[in-house]
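Given below, in the form of structure tokens, are the structures.
Bear in mind these aren't lab numbers, they're just calculated from the coordinates by the rules spelled out. What you are looking at is a predicted structure, and each value in this text was computed from that prediction instead of being measured. Cβ atoms are built from the backbone, for glycine too; each structure is taken alone.
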Structure 1
Amino acid sequence: MKRWSSIAAVVALCLALVIGAACGGGEEEVKRVKLGFAAPMSGMLGAFVGLPARQGINLASEMIGEFTVAGERYRWKVISMDNGYTTAGGVATATKFIFEDGVKFMHQTGADAALAAQPICEEKGVMLSISGAGMEAFGPDKHHTFQFSPTYMVHTPVLFQWLTAAHPEVKTVAIAMGEDRTGHEIADAAVAAAEYSGLEVVTVDYYSLQTMEFYPVATSLVSKEPDFFIGNPLILKAMREIGWDGLAAFHGWSRVTAAQAGWDNVQGLLVYQPNPFGEELPQEVKDFAAEYQARYEGQEFTMSSYYSATILYVMTEALKKAGTVDDVDKIMDVLETETFDTWLGPLSFGGQGLIGSDNLLMWPAPIAEISDHDYHMIFGMLADEAEALAVEVYK
């Protein structure tokens, strides 16, 4: 009797294992690669930057799905937190990601948060992707810090080179940016590029990120009588209503912004960083944008979601090329030396002439114009040419 009971127990155990595998028990074989993702998740910055970025990287994680590294099966696990776009938020989120969640890879949106998280990541050997910081955030002594999104320091000189050739009547420039560190970095890049191009910067104004009423800033800017303005389209709206009729540019674009600023006020606006609009956009990006809109109830796929999704696609390929998800040094070496097959075509990291290391993903540099209620690319520069121009401007 005991013998038959033992046989029955073995048979039952085997059946349980088979049924468990058939019902999804095999999912345990798929391991998770953690990535901590911190961005502003509330207020205006949350609405226009952080929440779209979180949605973009989450959708990318879902669409990438299961991938194989060195014969092992993996999926991404994106852990999102609100960094408030602040120094304190950068420290708090980095601390939690590293010491509680055990991440080896992290992203921080906003220069203040990113630079606060940086020393923690560098000390603990965590690879840090940042956005919104300037050249001082990178270098051989900050080996773990990378930027996957386009950089102001590379794309702003392209704008001014095109501007001086296409509009020789432009002689003076006014700049207005948010008073945070990212705003200062954008403005610093614009000042350097404008002066290199022989233009006079007549004013650089900064405003609180909580500003809702832009007429005081606009009045100050218009009083300087600039030929060209670089800054928020909502400031441009106020400048137009005061009577200013010069040329203007901004690095970001969305139809929501156009509706807020008024389409008539943004006709002719120049957009000088890659944005996911226009007929020239690769089909893969268009398809992702369509899925994004379907998934998120018609929300527009903008630069924030575009850039965050790109991070995950490039990182996935980097892990495959490195043959590891654990050896951070080997993965960083791959990022610095390999070319990646992205939805924009082959891209690689550069920056040696700018920051002393190849830690910046170099994107093509388009210039677009808003006309007829749409985004139209009017000029483009290859990534290596844009990098070479930036080296000349900032040397």
Structure 2
Amino acid sequence: SATALTPPALPCEPPALSVGQYLRAEIARRVPTSAGGKDAWRLQLAILAACLKLECCISGTHSMDLVALEPFGEYVSLPGLDCTFPGGYSSLPDRMLSALPEGVLLLSKAVRTIRWRGSFHEEGDEARDFPVQVECEDGDTFLADHVIVTVPLGFLKEHHQNFFQPPLPERKAEAIRRLGFGTNNKIFLEFEKPFWEPQQQLLEVVWEDESPLEECSADLEANWFKKLIGFVVLQPPEQHGHVLCGFIAGKESEYMETLSDAEVLGTMTRVLRTLTGNPCLPAPRSVLRSQWHSAPYTRGSYSYVAVGSSGDDIDVLAQPLPEDPEDPRPLQLLFAGEATHRTFYSTTHGALLSGWREADRLNQLFEGPSPPPRL
């Protein structure tokens, strides 16, 4: 009698948890080692390594290994072109603030603590009771029925335990800990004369010795500049001068922040001389860069959904407090900012829409049967 033999089951690959893990597996599977020879294969891998660095800048992360794969598709890219403000980004908030009465916006007024679920009174007015007190670093206090908190996730990660009294519910604190927040910086280089073509828009950097299948050097001091994805040419030169804008993300970007302007300018000059093959290329006449990680009230650039977190964490972060919908003093703390928008996180429009969302939440409360609280 014949015996049917069952072939041994092939080991099942565990599903990829991160975008980086998934992409590496696909690259290893799809990029053939034989077609075109070894040099062509190495060049393909080098170009893909450059593409991964671009993704790090877009996601604001050190590595795509930190970005969760499953919720990655929840992010929505809007169609159409990006909007550039002729007067710079500050013209957008300037326009929005122009509708406010004079004196209601206080700048350089850092907040130390937000106390909620309390019973606070203004001096001389024991009849009026407020659930929230905002204490500033200079000792000034403000009482309110409602506070919209818009500080970046990086600040919350560092300070949420002491910034709120009582502390945030554990569910919200866990969401803050799980979600990702990284650094993407810009480096502007101004030149006396352009060395690029008049209509050129982009100079991309590919290091031929790099591969997404190999670990990058951990020596930040020697190799930080290799995380640079390239430069955008600011157009038109009649408006901006001859300026390149470079982008760099992750730990290398944070290391760049610790260097002096002269050190960054010198390194960028060496990089451009290497890339152009012109050892006599004139150095930029000035450098200007962002330093988002060093800034105490941001501690990075913008959020991403990290491995171990999900879009649900974004929704939890966005939920107002107290959590009990029947609380007689509702919406004491409301939360806005790019990290609270499930599909537009990491963007300016996400931040703007989240602020409108919380304003609408308060408007709906005010339109109810009770008299509107004092802001």
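Quick check on the output: -10000 is helix-only ellipticity at 222 nm (-39500 (n - 2.57) for each DSSP H run of 4 or more, over all residues; to 500), derived from one of 1, 2. Which one produced it? Write down the numbers at each step before the final one.
Working: 1: -14500; 2: -10000.
It must be structure 2, since only it matches.
Once volume of the Cα convex hull per residue in Å³, for residues 48-207 alone is computed for every structure in 1, 2, the highest value turns out to be that of 2.
Can you say which of 1, 2 returns 16.0 when mean count of other Cβ atoms within 10 Å over residues 136-143 is computed?
Working: 1: 16.0; 2: 12.6.
Comparing all candidates, it corresponds to 1.
Identify the structure, out of 1, 2, from whose coordinates relative contact order in percent (Cα under 8 Å, 6 or more apart) was calculated to give 22. Attributed to the structure labelled 2.
Given a value of 22.4 for Kirkwood radius over Cα pairs in Å, point me to the structure among 1, 2 it was derived from.
Numbers: 1: 22.4; 2: 24.1.
The read-out was computed on structure 1.
Structures 1, 2 were compared on distance in nm of label points 7 Å out along Cα→Cβ at positions 176 and 296, and the highest value belongs to 1.
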